[in-house]
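Structures for review follow.
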Structure P
Amino acid sequence: MSDSILRLGNLRGPDVANKITSRSIFVQPLGAIEQHGPHLPLNTDEVVATAVAEATVARVGEKLDVWLLPTLTYTKSNEHAWAP
């Protein structure tokens with residue numbers, strides 16, 4: 001986690017009005033919790049989505065006013081219903 005990443009979740013309520021503008025851009029990482037076989041953790045998709053989003057915001061965030069939102073984890077994977 002880099003200090004150069006603009007993270008919306010790190011702001012206090014009053015800071016939002018001072019730092020977020022109509023030109024601010026938000027990046028929302030989304031990742032599933034699902035099985036990937038015996039070799040990977042259930043949150044693999046979440047970890048990858050967060051890493052890609054963090055790298056993107058770290059690269060262009062301050063220059064373009066791009067903010068990282070907290071990762072959302074969502075899963076609807078009927079094909080994995082058989083897995084314990």
Structure Q
Amino acid sequence: LGTSAPEAVRAFAAAVVGHDTGGALEAIDRAAREGEDLGAFARDVVELLRRALVLKAAPTAKLADLSHAEGNELRKLGEAASLDE
């Protein structure tokens with residue numbers, strides 16, 4: 001991921017995928033209070049969700065810079081998402 005805190009990005013993405021509006025707003029608020037660059041945060045969220053959806057649509061896809069653990073984490077995130085959303 002880019003320049004924002006990975007745990008904040010993951011928390012926001014999980015909240016969005018889980019339809020948890022309050023959790024998503026809390027993640028953004030926390031990132032802003034901690035001085036995160038919200039532009040970078042948004043780009044990192046989009047990239048994280050893109051990767052999760054690629055792995056959902058093509059479960060055997062290999063994304064070059066992912067460790068096995070990161071791939072599993074993205075697959076888990078993608079499980080909660082619909083490709084139709």
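If Rg/Rh (Cα atoms, Kirkwood Rh) computes to 1.10, which of P, Q did it come from? The value was obtained from structure P. Looking across P, Q, the calculation of helix-only ellipticity at 222 nm (-39500 (n - 2.57) for each DSSP H run of 4 or more, over all residues; to 500) that yields -21500 traces back to Q. Using FRET efficiency 1/(1 + (r/R0)^6) of positions 17 and 49 (r between Cβ atoms, R0 = 25 Å, to 0.05) as the calculated read-out, with 0.30 as its value, let me know the right label among P, Q. For FRET efficiency 1/(1 + (r/R0)^6) of positions 17 and 49 (r between Cβ atoms, R0 = 25 Å, to 0.05), the value 0.30 is produced by structure P.
With relative contact order in percent (Cα under 8 Å, 6 or more apart) coming out at 33, pick the structure among P, Q it was computed from. Only structure Q yields this read-out.
Only the coordinates and a few stated rules stand behind these numbers; no lab work does. Quick caveat: nothing in here was measured; it's all calculated off a predicted structure. Cβ atoms are built from the backbone, for glycine too; each structure is taken alone.
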